[in-house]
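For reference, the structures are reproduced in the following blocks.
Each value in this text was obtained by applying a stated rule to the coordinates, not by laboratory testing. Predicted, not measured: the structure shown is a model, and the values here were computed from it. Cβ atoms are built from the backbone, for glycine too; each structure is taken alone.
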Structure P
Amino acid sequence: MKQDSNRSIRQFVRYILVGGFNTVSSYAVFALLNWSFRGLGSYSYMYAAVLANFIAISVAFLGYKWFVFRTRGNYLVEWIRCFGVYGTSALIGLAGLPVLVTILRRILQRPELAPYIAAAIMALVAVSFSFFGHKNFSFKQKHVEEGVIPPSTL
């Protein structure tokens, strides 16, 4: 039992590392695309955002697949599932943010901080949701017969 617990902790640490890398790299890709698309009109940042998200999710997918969950095969299926998890996570964040802001504005001594605190809380919720969504849906492994070491072991 302790070995499974240690494996899960190491897996979560790897998930945070890939997520941190992905956050920095996806913002850099967005900034570069936004600069590149500046001549495409006043909504060029939206083109940059859509393309950057597509790239970021794909890069994150490969990091999660190869480094975090260490699954084999099923690239297209897992990639589509990865997009589903991120989309669901984004919807949860968008739905929860106004609720938390309203609550925090009523209880904080400095209500102007409510959106910042709410966004941080929703980011933690999104990270947790995404981790379990990826672990149990995007990169779910079939049960392995006893005595066979699964590919995700360290």
Structure Q
Amino acid sequence: MRRSDRYRFYIILLGLVVLQFAVTIRLWGRPVGPDFLLLGLLMYSIRAQPGRGASAGFLVGLLRDALTPASFGAGALAHTLVAYLAAWGKAVFFAGTWLRNLVVAIASGKLKGTLLGWELLVWSPLQSATTAVAGMLVLWLFGRHLSIRLGEA
């Protein structure tokens, strides 16, 4: 890996953060829009060692939990778990997004009964699909600059 590739990777991650707060909220809204923040976390976790990926997941989860104080801690747990699995090459974009939504829904305790069913069977798969499509598009456009281990993921 060249020295300049490291900076390109972080510029791409910064672009994903900007897309999360500039595009997703305005165009799609919460239920079905791609989660660019989780996408960046998964790309970082696939590239990094498991401990660093889990630490980044914990920080991203805390940032997300700061926006939803009613279920504080659920996002940190979910993001840490998904980032740790991604670092071992066990979670991909679709599965990682769905697993994160499952852990947040169960750990927060806000969704029960039919609302939990709708979240896990309708809204989460839709968001997972849009996140996976966005992830594949990012890999197609910037894959050579990301230097992630695609063979292991």
Quick check on the output: -0.39, -0.64 is log10 I(q)/I(0) by the Debye sum over Cα atoms at q = 0.11, 0.14 Å⁻¹, derived from one of P, Q. Which one produced it? Q
Please state which of the structures P, Q yields 2.6 when distance in nm of label points 7 Å out along Cα→Cβ at positions 53 and 77 is computed from it. P
Can you spot which of P, Q the value 24 was calculated from, given it is relative contact order in percent (Cα under 8 Å, 6 or more apart)? P
Kindly point out which one of P, Q the value -22500 was derived from, the read-out being helix-only ellipticity at 222 nm (-39500 (n - 2.57) for each DSSP H run of 4 or more, over all residues; to 500). Q
